[in-house]
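Undergrad: Structures given as structure tokens follow.
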Structure I
Amino acid sequence: MVTYTGEVTPGGAPDTRELAALTITKVAVDEQMSNNCYLLRCTRSGEQVLVDAAAEPDTLLPLVGESGLTTVITTHQHWDHHRALAEVVKATGADVVAGEPDADAITSQTGVPVTRRAVQGDTVSVGDATLEVIAVAGHTPGSIVLLYDDPQGHPHLFTGDSLFPGGVGNTFGDEAAFAQLIDEVETKIFQRLPDETWFYPGHGNDSTLGDERPNLGEWRTRGW
């Protein structure tokens, strides 16, 4: 059995992780931005949800295959995370979920209506599996993180651009936005979830909360 690493590159093969009730397939798109997209599939029903239709519908749609999509979740409003949204939704008829404060901007940029405006504590079903929406503002006002608390294992967290190995997301020199982001990441993620929580960011490699937790104070002090 091949061990999942989460190390993917644009143009390269996806990496797939098999959990008891959910299959997670990670693929990177666009050589310049190297965005991560995550296809989640319910083991029993085959129902599928895509996290971030970032780019390259010619990569994403064959990955989706004939099973189709029930939902596309856009983690935040930045352009590099929804460039394939219109084509993926047109091809699949999927519902579109995004954080309520970012929804209008996503529609303005893509022409795609957001059919579910998510807020803290909302849930999105992937067949038998459930994703919980955690609203984490700062990178953008409506950034969301998605928690799958595997009942037969450890939690899994899809963090968009709010949390990466080595720090929180870019707040572009806005001190108030950084303070909000680091506070919300600490209280809503690190204070709640255990060290073994594996997280999947919007760019680059994965990590665990345990690996990053010792560095929270350093991140706060450096201000980015």
Structure II
Amino acid sequence: MLDDIQVDDAVLALRPDFAVLVMTAHDLRNGPTDERSRAWLAEASAAPVQTEKIDAWKDAYRAFGAKPQRTRPSVDALTRRMPLPEINQVVDAYNSISVKHALPIGGEDLDHYSGPARLVRASGEEASEEALGTPDPGEVIWRDDIGVTCRRWNWRQVVRTRLTEETTNAIFLLERLEPMSLVELKQAGEELADLLSELSPQVRITSRVISRGK
């Protein structure tokens, strides 16, 4: 499945420094926030805000016409919600890594996908949930065969693929722009894999980095 996930050339032309670490996790066990995941959130909440990395995402939003003061990159929105909100164990895990590394991370239920994930520039005709609205032409979106799964690169995900306490198979999208290095991107992925393995010792994780020329 990882080989079928695509980043369109039009997105890479917009930001040649973009890379995404795609991670799938099978046989997860999720549950409500507990003391362990609460501690992960608390540790991340105490970390200093890495403004330079967040500013890179604001610039990327402006490049396709979005206003980051109105629709904030996900990691920018998270860093403004201290202490971090408690959602469930798996979401707490990836939110803590997201804030620690100033790295947008999307986590979604793989079983609710239809076809592979693709990062594209929207035509403006893609199907989308009413609460998110229809994407603007040229907007960067994640989508599958049904339609939009996340608008404005990493601004907001659809309800359809949301991670819940019943999720057993998930996909995580760790999205990097400079000044974050590819080394740090892979390190963040390893840290997330460690937390997921702590929650679910039986979990099976695979990953792939997609970037320009790869």
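Undergrad: Out of I, II, which structure matches 3.3 when distance in nm of label points 7 Å out along Cα→Cβ at positions 114 and 194 is calculated?
TA: Answer by label: I.
Undergrad: Also: Identify which of structures I, II gives the largest calculated value of relative contact order in percent (Cα under 8 Å, 6 or more apart).
TA: Largest calculated value belongs to II.
Undergrad: Identify which of structures I, II gives the largest calculated value of distance in nm of label points 7 Å out along Cα→Cβ at positions 34 and 50.
TA: II
Undergrad: Quick one: Cα extents along the principal axes in Å came out at 49, 43, 33 when computed from one of I, II, so which one is it?
TA: Traced to structure I.
Undergrad: Supply the structure label, taken from I, II, corresponding to mean count of other Cβ atoms within 10 Å over residues 154-161 with the calculated value 19.8.
TA: Values: I: 22.9; II: 19.8.
Answer by label: II.
Undergrad: Figure out for me which of the structures I, II the number -9500 belongs to, where helix-only ellipticity at 222 nm (-39500 (n - 2.57) for each DSSP H run of 4 or more, over all residues; to 500) was derived from the coordinates.
TA: II
Rule-based calculations on the coordinates, nothing more; no lab input. A quick note: this is a predicted structure, and the numbers were derived from the prediction, not measured. Cβ atoms are built from the backbone, for glycine too; each structure is taken alone.
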